Structure 1
Amino acid sequence: MTIKVYNTLSRKKEEFIPRDNKVRIYVCGLTPYDYAHLGHAKTYVAFDVIIRYLEYRGYEVFHVQNVTDVEDKLIKRSKELQKNPLEIADFFFKDALKDFDRLNIKRASIYPKVSDHIEDIINFISRLIEKGYAYESNGNVYFEVKKFKDYGKLSHQSIKDIISGARVSIDENKRDPVDFALWKKAKEGEIFWDSPWGKGRPGWHIECSVMSTKYLGVPLDIHGGAIELAFPHHENEIAQSEAYYDKKFVRYWLHTGVLTVNGEKMSKSLGNFITVKDLLKKYNPMVIRLYLASIYYRSRADFSEENLESAKNSLERIYNAKRKLDEALKNPGDGSSLGDTVKRVKENFEAAMDDDFNTPKALAAYYDLVKEINRSADSASESQLLEAKKLFEDIGNVFGILMEEKKGDLEEKLIQLIVDIRDELRKRKDFEMSDKIRAKLRE
């Protein structure tokens, strides 16, 4: 079977045909102004599973994920903390990678930073001005949306719809309200770079166009990200990239669904903001990963600890099957129905993943294998067990759930738990016990 993917651009499933056997994929990365949250993890686990499956199917994958270390939220945070925004971004990005490593999310091939590509961005903007798609106004540079006739094709809306929906920012420097910033004039106290238009910094959208095409060329095979980025971010990426290159920017647009908590989007003001770090204090990383991987990537999902408990039970059955296989291989039997199950599971797993990476159906097939291993491994022949073990590991590796935490990881968790207990003791004014813990940690 061929792989079919749902393309947000066409709003239908299409046969996946990359430029060649090397799949070039770009996933919008973090704006690291705070700790990574569960919504980030949902998106990055989803694309990690997609990448792993493409590799399972024999493709080589080159994955680029940007680091937006120049952006409004970071500038605001830098003012709050009285620190350089690049230092803040570097801290939170490195911290997020540690969390994602524990979730067994494979590192991207490259993580380009905006701050390292200012010259590339300036050159890109200059070319758009030369081609008549952009204009300078009072030290700012804007993309003139009406010059790009296909604007709105990703979000399936017209310019009139966009204006009536009030999804544009009012700026007296713009020729038209729908135009968007490519370069922003520096305000007092903000980070800036010199440019032909004066001191300033890049707009958000131009950054991804420049870095994705620099490392992947055009067209990209897959451009991924959360659905809330489809408009205006990805819409604007298409406009400026296709205006620059005069060719298709991306073959397939893949978007992950929103993760909510109690039916509402995560927000600090609502008190339902869940960081990856906090959740890792309570659950095995592979439990969290299995829970996230079990969500169909395009689906909207509502977080609940009940689902995490369910994933915990499922993971235990999976690990039990792994132990059962290892034990059975020490003393194989004469044969069982395991061989027939392996063939059926492989077909069902691949059929599900080939159909737009349908992980719930693919996991259902995997659980059939797990159930049969736990039921009949003891009587299976050696060849049946080896065949089952290979498929068990192949599928487990696609989902990335067979990684057991290293001793160092467990020690780190234990130390963090002790620190949390000490903090709680201080809140209760038990300073004697709190000080004893602090003294022991320093030894």
Structure 2
Amino acid sequence: MRYFFFSVLIAVFLSPAFAAEKPNVVMILVDDMGWGDPSCFGGKVPTPHMDRLAKEGMQFRQFYVASPICSASRCSVITGQSPARWRITSYLQTKAGNRECEQADFLDPQAPSLPRAFKAAGYATAHIGKWHLGGGRDVTDAPKFAAYGYDLGLGTYESPEPAAALGLKSTPWEPKREPQQVPRHERTRWMVDETLKFMQQHPDQPRFVNLWLDDVHTPYRPIEGKDERDFPAKYRDVLVETDRQIGRLIDTLPNNTLIVLCGDNGPEPTLDHTRTHGLRGMKWSLYEGGIRTPLIIRWPGVVPAGAVNETTVFSSLDFMPTLCALAQIKAPVTDQDGEDMSAALRGEKATRHKPLLWEYGRKPGEAGKVKGGFPYPKEPDSKSPNVAIRDGEWKLLVNADGTQTELYNLARDPRETTNLAEAEKATSERLKKAALDWRTRLP
């Protein structure tokens, strides 16, 4: 009998749930980071710390966010569901602007929540940095961070609980700042400091932190006071400092930390598409440059070091099921739009079973203008139709009214230069129907 119980005990401790300590999880979301910003993705500005993260982890070259604009993209990260399901379709703004966009004033706290799932599993949870899912401007009734499962919330002015050091009522881009507010060029340092402080304050729990930076969003203020240098020089300094602070973070985090680094949407401006590494489009566009961003994931001993994944189509919708699977915790809902891609993180083959779908721009407007609360890109050939679908190597874009159908084979034409809608009519009609049927089902 004693041998039996001893055998059971050994079996329990060798089971997957006990085989490894639960990882800390730190998600670094870089505002407006283009697919070509990190030098390991072909960027022209040296980013040695992001490059080191890539050498110690895995790069995903076909990673997509669920929207080409901040609030909607961030909604997908938190919920694992299309942002339009929660009536977030543009950037959250004034109440009047939100009505124009046909969107809510904040993310419904009844929505599935990634931090809430981790908190329920015993994690200490924190949001540090840009939130932009409710609060700020004239929206004074947005739920507090705790409603989404956070133990700590340190937001910017576009949040229900702005941190004093980030400005209680001031935007990050204003030249003037409040007496207690850190300078614009020191915001990333402050956010990293607070992340490390939170990690140190909870040594007896695994920790989940959303570190959502507001660099490398314009305007760029890399130094105190007047800066008359040209735009590319300012951009370079901001990206270099962002990279340096990311390096300081990864130098200090515990080894058993799963680090996720990605952007929330494409860049604005693209600097002649150097920041998209030649991909068409930019922020506010459903072309590749607006919805494809770098993704680097590191978890020593689990994620193969130095791997470059060129084939797995990974989405921000997938973070919910994937991170829950890796941490061996229960995802909060089964009705997810994302898929569990944890096999890819282990270096195994991961097959996508559902197409990816996007919508942006419910109030069609002119390039370079804002219409009905939706900004549109001003750079040439960047304004896209307002619905898109990717299924395998095919991507189709079309307006919600059925006009302007464009079909691209991304395996052969990643820069979306040759419209095959007429040449591949069967594929075009199949994807067009799927995209428009999906769009009509949205709130």
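From which structure (1, 2) was mean count of other Cβ atoms within 10 Å over residues 235-242 calculated, if the value obtained is 25.0? Could the numbers behind the result be given before it?
Working: 1: 25.0; 2: 20.4.
Derived from the structure labelled 1.
Looking at structures 1, 2, which one was Rg/Rh (Cα atoms, Kirkwood Rh), for residues 115-210 alone calculated from, given that it came out as 0.97? List each step's numbers first, then the result.
Numbers: 1: 0.97; 2: 0.99.
Answer by label: 1.
Hey, relative contact order in percent (Cα under 8 Å, 6 or more apart) derived from one of 1, 2 reads 18; which structure? Write out the running numbers ahead of the final one.
Numbers: 1: 18; 2: 22.
Value 18 for relative contact order in percent (Cα under 8 Å, 6 or more apart) corresponds to 1 out of 1, 2.
Of structures 1, 2, which gives 1.03 when Rg/Rh (Cα atoms, Kirkwood Rh), for residues 259-378 alone is computed from the coordinates?
Values: 1: 1.08; 2: 1.03.
Among 1, 2, the structure yielding 1.03 for Rg/Rh (Cα atoms, Kirkwood Rh), for residues 259-378 alone is 2.
Thinking only about FRET efficiency 1/(1 + (r/R0)^6) of positions 147 and 203 (r between Cβ atoms, R0 = 30 Å, to 0.05), which of 1, 2 has the largest value?
Numbers: 1: 0.95; 2: 0.70.
Evaluating FRET efficiency 1/(1 + (r/R0)^6) of positions 147 and 203 (r between Cβ atoms, R0 = 30 Å, to 0.05) on every structure, the highest lands on 1.
As an exercise: helix-only ellipticity at 222 nm (-39500 (n - 2.57) for each DSSP H run of 4 or more, over all residues; to 500), calculated from one structure in 1, 2, equals -8000. Which structure is it?
It must be structure 2, since only it matches.
If we compute FRET efficiency 1/(1 + (r/R0)^6) of positions 131 and 395 (r between Cβ atoms, R0 = 30 Å, to 0.05) for structures 1, 2, which one ends up with the highest value?
Checked 1, 2; max of FRET efficiency 1/(1 + (r/R0)^6) of positions 131 and 395 (r between Cβ atoms, R0 = 30 Å, to 0.05) sits with 2.
A value of 3.0 was derived for distance in nm of label points 7 Å out along Cα→Cβ at positions 299 and 323; which structure in 1, 2 was it taken from?
Numbers: 1: 3.0; 2: 1.1.
Working through the options, I get structure 1.
Which structure, out of 1, 2, was Kirkwood radius over Cα pairs in Å derived from, given a value of 24.3? Let's see the in-between values first.
Values: 1: 24.3; 2: 22.2.
Computing Kirkwood radius over Cα pairs in Å on every structure in 1, 2 gives 24.3 only for 1.
The value 3.2 for distance in nm of label points 7 Å out along Cα→Cβ at positions 155 and 387 was derived from one model only; which of 1, 2 is it? Can you show the working numbers first?
On the way: 1: 5.3; 2: 3.2.
Computed on structure 2.
Computed from the coordinates by the stated procedures, all read-outs in this text should not be read as laboratory data. Just so you know, these numbers come straight off a predicted model, no measurement behind them. Cβ atoms are built from the backbone, for glycine too; each structure is taken alone.
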